[in-house]
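Engineer: Following are the structures in question.
Just so you know, all these numbers are worked out from the coordinates, no wet-lab data involved. Predicted model, so just to flag it, every value in this text is computed and none were measured. Cβ atoms are built from the backbone, for glycine too; each structure is taken alone.
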Structure I
Amino acid sequence: MIRFDDIIPDATRLGAAQRVYGIGRTVLHVAEIDSTNRAMILLGQSGAEHGTVLVADHQTRGRGKGSRAWFSRPGGSLCVSVLIRTGRGFQDAPQLALLGAVALWEAVADQTRIAAGIKWPNDLLVDGRKICGILAEAHSDPAGDLDFVVLGFGLNVAIEQRDFPDELRDSAISLSTLAGAAVDPTGLLNSFLDSLKVWLPLWESVGVSAFASTWTRHAEHLGQIVRITDGDEPITARLLGLADDGALRILDETGSIRLVHSGEIATGISVGRGPDQISMKHTGVLS
């Protein structure tokens with residue numbers, strides 16, 4: 001039997017968020033940690049069960065996409081990692097970041113009535129400012145097959161605008177600032193776990209199509225001209241929606257539909273064709 005305190009000595013059980021079974025059966029809480037994803041990976045490798053959740057009020061070395069750091073502040077952030085064991089393979093693991101975005105969108109809307117936008121592949125924005133970043137990390141078993149995925153996120157709950165670093169002050173914002181009132185992090189966590197518990201088995205059954213229409217309904221920049229970094233060359237294209245594997249469907253300047261499996265979306269196009277020169281007729285959810 002796994003001993004959680006061997007890996008996270010300061011962790012305690014968060015009874016207010018624990019469920020009877022499945023996602024959230026075990027919810028661990030720690031005031032501060034270097035990275036919830038790093039600790040959850042160790043828990044997964046030690047045999048922690050599916051649905052184990054780790055919650056931190058602050059991360060000192062939180063990680064975002066690629067090598068980026070994720071900023072948090074004690075008492076102002078909700079940092080969460082969930083251990084997911086699934087029968088799906090490595091090729092499907094990145095889809096969990098998209099599913100997580102849907103579950104978080106629902107949690108934020110439920111608790112604050114704030115309607116965020118989902119930015120592919122792993123952010124939630126409000127009026128162009130980031131409130132949340134999501135990271136899904138897959139790990140293999142000794143045979144090389146998928147063992148588990150750690151789905152983690154950092155949510156700005158109550159960070160004062162002046163407390164963000166200079167480089168983030170214009171691009172990030174907190175829910176309490178948007179709501180003009182205090183926001184309960186435990187309520188957000190509970191709503192997220194409830195939503196994830198619904199979406200996860202649907203995804204395991206049918207894949208991206210389980211949540212594609214919901215993701216698309218809240219997607220940022222759908223139908224708009226965007227710039228996408230995909231490898232060395234940026235692409236100017238119209239964003240169409242999700243492909244059935246979770247890739248981004250775009251219509252490029254040549255009129256060809258392409259799939260982008262990794263990259264970043266930026267707005268403010270300064271070169272390339274304008275919106276009227278890239279057809280709208282192919283806009284949709286799935287190819």
Structure II
Amino acid sequence: MKRLKALAVSIILSVIISFTFLHFYTNREKNEFDELTVKNNSIRYNDSPNKYKSHDAITKNIGKGTIILLGSSELIVTSDWKEHPKHLLDYSDKNIMQIGEGFYQSLIQAITLGSIGEKSPVKTVNLILSMQWFEKHGLSPEAFQPRFSIDHLYNLYKSEKISKETKEKIYDRILELSKNNSIVTRMVEGLKRDNPVDNAINQANAEKYKLIANSKFLKSYHRDDSVNDKKAPKEFDWDQLRKEALETAKEESNENKFFMYNKYFDKNFKKNFD
């Protein structure tokens with residue numbers, strides 16, 4: 001009994017010390033990070049995984065004229081095409097917060113939305129769905145782990161607008177995909193339990209992983225202090241843009257009967273077509 005009491009006291013003290021220590025450093029990091037809310041689109045169109053995993057990097061750069069767009073690899077592989085949002089909507093008052101890379105499928109996007117939803121001034125969300133989302137066995141653990149954001153998970157956990165039932169479904173699916181990751185498993189099990197000790201640990205972890213996510217983004221982001229003063233036109237000629245896109249598509253998908261991008265077809269299908 002004495003050992004159990006001693007263990008409980010040590011855990012509580014550890015949590016208090018960790019929370020105080022992390023709170024101090026998170027406030028310092030917050031002051032640095034607030035300066036990185038830039039007056040251009042360099043963060044919105046940044047395709048670093050470190051941006052996608054940081055709650056603050058996303059929410060601090062969503063303005064009233066920002067369109068939230070969640071997708072997968074199409075946001076990355078087409079980044080140099082003129083139809084990509086960063087070329088089409090590079091305005092101060094009309095722009096896109098792009099979120100997603102390869103294997104960013106429904107679970108990852110659900111966790112991200114659960115994290116940023118309450119802090120975002122924009123409540124409309126746009127999703128690009130890919131056929132790969134609907135494969136029989138869903139996302140693989142090998143694809144999930146590198147893209148999973150603990151920072152987003154703890155922000156989802158703190159949200160009072162998400163039902164307990166929805167959170168439980170997300171936690172259970174994370175556990176299915178994290179059987180070989182003892183750290184993630186231990187954290188998610190702590191989220192599922194509802195007791196004072198776990199809740200204190202969860203609060204400390206939320207501060208800790210916010211600090212880690214923000215620090216990683218700060219290190220990977222090349223600061224851009226330029227100011228984007230360009231205003232979006234009152235109207236876009238969508239018919240003309242659609243016509244140009246179709247003409248380009250016909251030229252670049254004319255060597256196969258599947259209307260598939262020629263270079264992609266030649267590289268991945270042509271030699272093994274039979």
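Engineer: State the single structure among I, II that was used to calculate helix-only ellipticity at 222 nm (-39500 (n - 2.57) for each DSSP H run of 4 or more, over all residues; to 500), giving -7000.
Structural biologist: Value -7000 for helix-only ellipticity at 222 nm (-39500 (n - 2.57) for each DSSP H run of 4 or more, over all residues; to 500) corresponds to I out of I, II.
Engineer: Another question, if that's okay. Can you tell which of I, II yields 3.6 when distance in nm of label points 7 Å out along Cα→Cβ at positions 140 and 228 is derived from it?
Structural biologist: The correct label is II.
Engineer: Let me ask something else about it. In terms of Kirkwood radius over Cα pairs in Å, which of structures I, II is highest?
Structural biologist: Once Kirkwood radius over Cα pairs in Å is worked out for each structure, II has the highest.
Engineer: Quick check for you: by distance in nm of label points 7 Å out along Cα→Cβ at positions 76 and 236, which of I, II is greatest?
Structural biologist: Top value of distance in nm of label points 7 Å out along Cα→Cβ at positions 76 and 236, among I, II, belongs to structure I.
Engineer: From which structure (I, II) was relative contact order in percent (Cα under 8 Å, 6 or more apart) calculated, if the value obtained is 25?
Structural biologist: The correct label is II.
Engineer: Using FRET efficiency 1/(1 + (r/R0)^6) of positions 124 and 196 (r between Cβ atoms, R0 = 30 Å, to 0.05) for the comparison, can you identify which of I, II gives the largest number?
Structural biologist: Top value of FRET efficiency 1/(1 + (r/R0)^6) of positions 124 and 196 (r between Cβ atoms, R0 = 30 Å, to 0.05) goes to structure I.
Engineer: Continuing with this model, one more query. If mean count of other Cβ atoms within 10 Å over residues 84-91 computes to 17.4, which of I, II did it come from?
Structural biologist: Working through the options, I get structure II.
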